[in-house]
Structure I
Amino acid sequence: MNKPTLYGPAYSTYTRSARLALEEKGVDYNLVEVDFLQGPMPAEQVARHPFARVPAFEHDGFELYEVAAIERYIDEAFDGPSLQPKSAQERARMNQIISIVDSYTYPCTVGQLVIQRIVMPMLGENPDEAAIAEAMPEISKCMDVIAGLRADRKYLVSDRVTLADIHLAPIFDYFQNTPDSAPILQENPGLRSWWAEMSERESMQKTQLSSA
């Protein structure tokens with residue numbers, strides 16, 4: 001069986017989510033960097049992903065895109081600790097949190113706050129403070145909802161890491177590195193304790209950007 005290949009930049013949150021799944025399963029893999037910050041998405045990546053997004057994935061001739069599908073494939077195709085709960089209720093909660101992250105959390109947290117506060121200065125541009133201010137109420141709501149669903153568990157769904165934690169963690173990492181996160185995290189000690197556990201995992205350390 002050949003090593004799987006992941007196509008996407010290390011700085012991408014969703015590329016990192018797929019990498020976290022591979023690391024948690026103990027799978028050796030190839031990462032092919034795809035940089036799109038300095039220009040349009042490269043044509044070879046559009047050929048892999050018709051919607052011009054990252055990551056894309058290939059394993060033994062099987063090609064796949066959309067990170068939630070990639071994460072589930074990694075969990076089900078390779079040996080290692082299961083990243084999906086066995087109980088129907090916990091699995092449903094995991095899928096619910098993944099959907100909340102994709103539908104509501106990512107657009108405001110990464111699409112507005114992180115892009116403006118972190119990415120634009122890297123590109124020599126000033127952040128759009130109005131866009132940041134507009135995003136903050138929705139970000140606060142998302143974090144409150146996720147904290148409420150976690151309750152007093154060690155991780156988001158149970159006392160074991162699942163795909164829900166893996167899906168959120170890279171987004172949360174960028175978020176907690178912005179000054180704007182401080183008031184929201186102050187109000188959510190449960191998210192702070194979750195992050196204290198999650199950020200120390202070996203998979204997180206191995207996928208951390210050296211400049212972060």
Structure II
Amino acid sequence: MRQASGIDQVLAVIGRALATVGGQPLASRPSPAEGLRDAAELSPEARRHAGALMRVNHVGEVCAQALYEGQALFARDPAVRQLLNRSAHEEGDHLAWTRDRINQLGARPSLLNPLWFAGAFVMGAVASRLGDPVSLGFLSETERQVEQHLAGHLDQLPPEDLKSRAIVAQMRIDEARHARDADDQGAVPPPAPVATAMRAVAQVMTKTAYYV
């Protein structure tokens with residue numbers, strides 16, 4: 001089989017980007033929300049709040065797909081590329097679960113998803129160009145920050161919204177494992193100022209995506 005050319009790779013990334021941003025993704029695992037009672041008794045305000053939180057989580061998964069795409073594109077070690085692809089596959093489940101829950105809550109995805117995807121892809125590509133250990137360190141730090149963010153959402157989601165809470169809880173477990181996998185593969189932690197900057201960018205993204 002011939003190797004994919006640069007144009008082939010670019011077209012493949014564009015196709016996956018369009019599917020991530022505008023498509024209805026399919027999960028490979030059943031949603032943790034399956035079989036749980038829906039929160040029909042949620043007040044309009046609680047439903048709106050839950051929908052906004054799940055929109056933020058969906059944006060996080062859009063960014064995860066873009067981040068892994070950018071990192072895998074320039075990964076040097078086949079084992080690192082395999083880890084990235086495996087993690088991206090699980091993040092694809094998160095993407096599908098959060099999109100389904102957004103629909104169930106009567107909310108909508110972020111209008112800025114194309115922007116979020118593009119920004120995360122560039123960050124992933126830049127990190128990857130700095131070498132696999134640096135790229136894995138960026139991934140590990142990102143996943144740890146996402147894990148903390150999801151813990152905060154578990155505190156904020158309405159207690160009676162069992163479906164959203166189950167999805168977020170499973171996502172948190174997966175994110176923690178992705179961070180450990182990156183560490184085991186030889187991740188080099190980013191400098192403290194970089195980690196702080198990453199946290200600041202994430203805060204801007206989450207606050208914006210809650211409303212837009």
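Each value in this text was obtained by applying a stated rule to the coordinates, not by laboratory testing. What you are looking at is a predicted structure, and each value in this text was computed from that prediction instead of being measured. Cβ atoms are built from the backbone, for glycine too; each structure is taken alone.
Tell me which of I, II gives 22 when you compute relative contact order in percent (Cα under 8 Å, 6 or more apart).
That value comes from structure I.
Quick one: helix-only ellipticity at 222 nm (-39500 (n - 2.57) for each DSSP H run of 4 or more, over all residues; to 500) came out at -14500 when computed from one of I, II, so which one is it?
Here the read-out was taken from I.
Of the structures labelled I, II, which one yields 17.4 when mean count of other Cβ atoms within 10 Å over residues 77-84 is computed from its coordinates?
Going label by label, the one that fits is II.
If distance in nm of label points 7 Å out along Cα→Cβ at positions 45 and 181 computes to 4.1, which of I, II did it come from?
II
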